1. Please state which of the structures 1, 2 yields 4.9 when distance in nm of label points 7 Å out along Cα→Cβ at positions 47 and 103 is computed from it.
2. Given -8000 as the derived value for helix-only ellipticity at 222 nm (-39500 (n - 2.57) for each DSSP H run of 4 or more, over all residues; to 500), which of the supplied structures 1, 2 does it correspond to?
3. For relative contact order in percent (Cα under 8 Å, 6 or more apart), the calculated result is 26, so let me know which of 1, 2 that is.
4. Could you tell me which structure in 1, 2 was used to calculate mean projected area of the Cα convex hull in nm², for residues 119-230 alone as 6.4?
5. To which of 1, 2 does the computed value 0.90 (FRET efficiency 1/(1 + (r/R0)^6) of positions 111 and 167 (r between Cβ atoms, R0 = 25 Å, to 0.05)) belong?
6. When mean count of other Cβ atoms within 10 Å over residues 7-14 is calculated, the result is 23.9; to which of the structures 1, 2 does this value belong?
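Only the coordinates and a few stated rules stand behind these numbers; no lab work does. Just so it is clear, the structure is predicted and the values come from calculations on it, not from any experiment. Cβ atoms are built from the backbone, for glycine too; each structure is taken alone.
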Structure 1
Amino acid sequence: MKLKGLSKYLYVYKTQIIRCFTYKFEVYGNILMQSIIMITSAFFWRALYRTGNPVAGVDVEGMLTYIIISAMMSVLLITNVERRIENSVQKGTIAMDMMKPLNIFGIYLVEDLGSITALVFQNLLPIFLVGSLLVKVPTICSTEHIPLFAISMLMSFFINWLIAALFGMWSFTAVNVDALIQVKKHLIRLLSGSIIPMWFFPDWFRNILEALPFVYIYQLPLDIYIGKSSGDELAGMMMIQFVWLIILLIAFAYVARRATKKVLVQGG
């Protein structure tokens, strides 16, 4: 039974990949946008590091690697779960979806994974090539950091996905959550270190951000990649990242259970 259920999820996964490869204009537009942001950011950081002095232990080469990997990570952290939840609630199909043999939120997760798999070839690799040719080759600080970066990146994906799914749950109580979703996306990019690294913020503000889950989406994996964090500090940060993952998972499970009971009792 479990294998049969897994094969169904794999079918959804493959179908989503095929669907994503049919939309090319959006892909080209995203590559162009990310490339422009990456190249203009490179000019900005080179000007800022004109004196050649490192900032918070990070030199200009590390900063350039940071912006390229950040642009590539933005591809891997794209989610559509909040839109899928919103559409299902607005169309009134959420009750029927929840009665299907597969977990509806599992389907949304697999669909996002399928989209990301397609985007690796459509967006991530082109962005890597543009960054390598026009900025620098974004080599990792040490081969020892590769598994740590991979683990942290995996946790950051699920933290980001769970936050998106929780925001999507507002659709059960709000008429329209489009504005809320847009605010969420921009806040995450701003407060996660995706655009401006946390070490450029004042200490008091950085301490507040480190208590929130956002910095563990972009900042921590990027710090690992460029070698900004290591040793006990890195172990502590990864532990906090794991704790946030568990907290968000529990919160999502609780909210999803309540939403499911409400929908099945009231009929959507």
Structure 2
Amino acid sequence: MSPSRSHGKLFIVGIGPGGTEHLTKKALDVLLGSEYIIGNGTYLDQIKDITHDKKIIRSSMGGEVERAGKAVELGKDHIVSIISGGDANVYGMAGIVLEVAQKAGDIEIEVIPGVTAISAAASLLGAPLINDFAIISLSDLLTPQKIIDHRLKCAADADFVIALYNPKSRSRKENFGNALDIIRKHRNENTPAGIVKSATREGETVIATTLGKLMDFNDIIDMSTIVLIGNSESKLWKNRIITPRGYQRKYEY
């Protein structure tokens, strides 16, 4: 059911990894029922097929606080959706919007979940996330490098499958190699690893390899890439990664 126009409401919508075919039905209904849709231009372009009759407010990377403030202001009297790629709770807009709303007075807000980039990447690599895993962003824009390094060390030492978001940008070229150096202290060079660039979008690239060979693909890795590193039980099979959950230990098959 589309949202009612009897009063204002703000939706924080995860639009998935790219393209309207990956929207949940709830997200689609909410977007179709919104008067305003606010978002980063890159993500707005991914859903342009369904937003042509909406009032669109575009912004760019770095304008998250202003974007959240505008959404909260409009959401008091209008049906508004502010969008995030993937899921709004995974490095998305949910946190900053709720922080701004907390100081802005009474407003009705609903968060709509979406398919995350790591879920999309995992589906293309087979079954890499079947057991416990950790997601770590290598962007030090909002998180100190010392904390990122500590999280990498702890995740690698605890034998989590590790998914790396934001592995490399034009101004941040060394972080990825440094992160791998930390992980290699706790993982075998033959540990299965995957690279997924532009998951489910034009230019999609999927590579299954090993931890020791990841730097061979350094030139193609950028902010649109997810890098996934298996745990001590992960294995490669037909260009896919399988991380066992333990069924084989319990059942014979």
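1. 1
2. 2
3. For relative contact order in percent (Cα under 8 Å, 6 or more apart), the value 26 is produced by structure 1.
4. Derived from 2, not from the others.
5. 1
6. 2
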